[in-house]
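Next up, some structures in structure tokens.
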Structure I
Amino acid sequence: MKKNKLLATLIILSVVLIVGCQKDDYKEILGVCPVVVSTNPDNLRTGVPLNQVITVTFNGAMNPATITTSAITLQGPGATPGTISYSGLTASFTPSSPLKPNTTYTGRVNTTVKDVTGNALQTDYVWTFTTGAEGVELNSIARFGILAGSGISSAGFSVINNMDIGVSPGLRASITGFPPATLVNGAIYASNDLVPSGVFAMLSLAKQNLTTAYQFAENAASPVSTPISGDQGGKTLTPGIYKSTATLLIQSGDLTLDARGDTSAVWIFQVGSDLTTIGGAGGDVNLTGGAQAKNVFWQVGSSATIGNNTAFKGILMALTSITLNPGATIDGRLFAINGAVVLTSTNIINKP
């Protein structure tokens, strides 16, 4: 009788001790331990967008009450504040402000997280990722396909789609060749326009924003720039900052920009002198891997010439002037701070 009572007591104690999902060296004793099966961004990923929402996916349903900002944290230069939500098997952490560029962050899910049966994560889950470069803020110049200092001219039929054009401090008389060049869903503005009211102020602000954007691109230094020179034709470049101290060419082949699946990937090209693309054996700028023209910035210290029948991509900001040769097209914008933008014939400018 006493032996039966002792056996019953031992059984009860054993059950109490093994409740949960602790494991021995051979097999799971009881229950399924909650674990993190994936994160986005995943461990060691680079080039993470600055507006990234961080997600953590578990192997089973979790107790939402345990999915908190103290249980799932993000550390960069310091603690990163944000909000937490939970749906299905996935917790989402939304930072309160954009992440810092070119910064390594550490995510942590600690053992206060529990599943719906009360089993806790057995050890902290920790991973790291690194953000990408910061893009150039266009602010009020985002409405323009062309913004020039001294004038805009077109010698033949060309089309600007879904964007305005403007000159500042140039006057209305400095805009010529429209028609035969046409704007689709866009308008033309000059500093001396009296109608509609406020054009002068709008263009003045746009010119300030253009100067700020140009200077930001010119001085961008994080991540550390990669030196480039000469002809970039035939090359493939991943996101980052690329610096040329002299004239840069795209001639003997096309230049390919590969985002490697990151649609927010940024390129900044710092060109100390002229930028020239030359058609024939290449001369195009091609985008792949999710790259977008709106995230490609060309800061040119002198003038830019887009060659015959070449296809260009990106936001082109030249200190002096920009010329599109016959048949040249661009998915992007043409900004000439001090000089003119010249269209020749059969040029197409599409909103990036």
Structure II
Amino acid sequence: MTDRFHVLIAGGKTGGHLFPGIAVAQALQRRHPKIRLLFAGTDAPFETTTLNAYGFDHTAVFSRPLKGRSRFQKLKGLAAILVSLIQSLWLVWRFKPDFVLGVGGYSSFAVVLAAWILRIPTAIQEQNAFPGMTNRMLARFSTVIFTAFEDTRGFSRNPKTRVTGNPVREQGPLVQTKGNWMKEIDSKDFVLLVTGGSQGAASINRAVMDMAPRMSGMKDFFIIVQTGKGHDTDVTKKLQSSGIRARVQPFFSDMPSLLKQADLVICRAGAGTLAELAANGVPAVLIPYPYAADDHQTHNARSMADHGAALVMADEELSADILYRAVMDLKSDPDRLKRMSNAMAKLAKPDAADQIAAHILPSKGVTPRVPD
């Protein structure tokens, strides 16, 4: 076994891309403690802060979304790709990775392409049933395509495809510094966790604020809300004025530990979110993001509902009345919640990160340490 093994994980910006990469990185560290890992992505504060919290090295790569229809916009896009590719070639040459994994997001494109040019083994990991544009383009350059769904559009019949499910991160170091507020939750409390994802969701925040007065004075109830940047103050004031015990933050880095506390979750239906729900067996009210590419979140949500693991609400139909009735109906029916929880747990694929790590490590003759 060689001690030297470098892996470059490219992509990020949103939690949906970044967290699966973190999960794979954690699995690689368990199997090969001396492995060297580097994330290459954007300089977005969410990305850099999260990776710093988990203790992973990170570098930013110049990148821009491949958008625009005019000739000028297309020329700008091509120029951005060229600059990004030159920077990525230098990064790959300098870091000398044994393997490059792309986890989606436009920042992954040039890095994976540079690795392919330099004949370094590559793979991409696609979280959704409808692949994003970056992964659709990178599929031809990648040795392996890891997917979450059996019927991932355009990839299901590709001989390079391996269906693993979505990697789910473990609790990170921030769990140890999560603060005294967790002590406010009593073992008898019904804990409602609300999250619109790492960026938040205005429609969900608004519905929660509007239904707050109806929950005034409710006993044995605690609500945790991840609002997204800039929206926590308004939500906090509304819940406090209604006398609701709550914890509100723009972002929670220790989401896995919060899921273990939750009895019910209100959230979007991104593939990464659903994978974490399944891993923790938490029932959910799913409100798909209506502008997701190919409406893939609705497809994801319906799949969970068909298995009895979740309820689905359309974003355009979301209201305080509908949301309040759904929460109260489930809160008053523990048996139904238990059935939903069991159904959700059956959808979990807990070894997704380990499957990907097992493929990466032997690629240069490394004999991985099998985790306990």
Structure III
Amino acid sequence: MERVDVIVIGAGVVGLACARALALAGRDVLVLEAASAFGTGVSSRNSEVIHAGLYYPNGSLKARHCVAGKRMLTDYCVSRGIPFRQCGKLLVATEDTQLGEIQKLLANAAGNGVDDLTLIDGGAARAMEPALRCKAALLSPSSGIIDSHRYMLSLLGDLENAGGMAVFNTTVTGGRIDGDDGVIITTQAADALRARLVINCAALGAQAIAHAIAGFPAEHVPALHYARGVYFSISAKSPFSHLIYPLPEAAGLGVHLTIDMGGQAKFGPDVEWIATPSYEIDTSRAKGFYAEIGKYWPGIVHHELQPAYAGIRPKISAPGEPAADFYIAGHETHGVRGVINLFGIESPGLTASLSIAEMVKNLAAAA
């Protein structure tokens, strides 16, 4: 049986960031990915936004890693020449009844250490974005967008340059805790690997993998809930130069307008709770998009929404429950040495990826 120092399961953005951090720390790292390429799941089906940290509860992992991760990510992009743009974001209140909520978000952001926000009235917002309709807005100048594929490609390059390796088309089927000798991992090819440490970064598959490792306590595996979000686009040039966000809703950040690196506008995601993973787009959902977008951009009535793509959030909170924090746990939480699990890594996981990787590196040092 081949022995490996560290196995990272999942080559999404967080898995690659964790693998890179561990390899740069001198660990021998092997990444196992079921798909034929990196970042084909959750990491390729989001808004590609660099978040500032406005929304998340003070002191939460999401808040801490988002704020720290934004600084780390922008510095990394500058140093590596990765395309990104701090185009800024306007979070808008479209009704007078929402002005209190926007004040709460301003206070919450300050509690997270976000100190570059400006509260502006509707007139000032329209001076910046003439097509916008709102009563007031929070301007977040350091929010932006990133070429997430180029970012992940760079993380993979760093991993390989540090001596690590990623293997694709390799599905982890199970394993077992093997006492002080580490963890045995099996794959679809019936290969078995013994690792000192396993980092479970499998996103939508993380819970299934944890349950499939014999000897790992099931009570430390939170339930998984699928929240699908679809995106629509328009063929015309984006009517806005900033990202435009409504106030957040129960399970997401509302149907917002984002811009890709090519200047194309896209809208979404919405929230649809589903029983099993599916990326199918129900085009009838566009009706709801017109209504939501029209609250801040009345001009949507002159454009036709076209289906773009869908993503699935790996939720560990059920419908109707408060949004859960990231769940990142090593042996000090679940009592099993040699396993670190990452559950519920949804937005702002892209922004937070380098900061999450530092946390995992520190947990690994104590494993």
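Laboratory data are not the source of any read-out in this text; all were calculated from the coordinates shown. Everything quoted here is computed from the prediction, not taken from an experiment. Cβ atoms are built from the backbone, for glycine too; each structure is taken alone.
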Compare mean count of other Cβ atoms within 10 Å over residues 181-188 across structures I, II, III and report the one with the greatest value.
III
As an exercise: P(r) over Cα pairs in 10 Å bins from 0, in percent, for residues 133-196 alone, calculated from one structure in I, II, III, equals 16, 24, 26, 15, 12, 7, 1. Which structure is it?
III
I, II, III: which one has FRET efficiency 1/(1 + (r/R0)^6) of positions 61 and 101 (r between Cβ atoms, R0 = 25 Å, to 0.05), as calculated, at 0.95?
II
For mean projected area of the Cα convex hull in nm², structure among I, II, III ranking highest is I
Taking 13 as the value of relative contact order in percent (Cα under 8 Å, 6 or more apart) derived from one of the structures shown (I, II, III), identify that structure.
I
Please state which of the structures I, II, III yields -12500 when helix-only ellipticity at 222 nm (-39500 (n - 2.57) for each DSSP H run of 4 or more, over all residues; to 500) is computed from it.
II
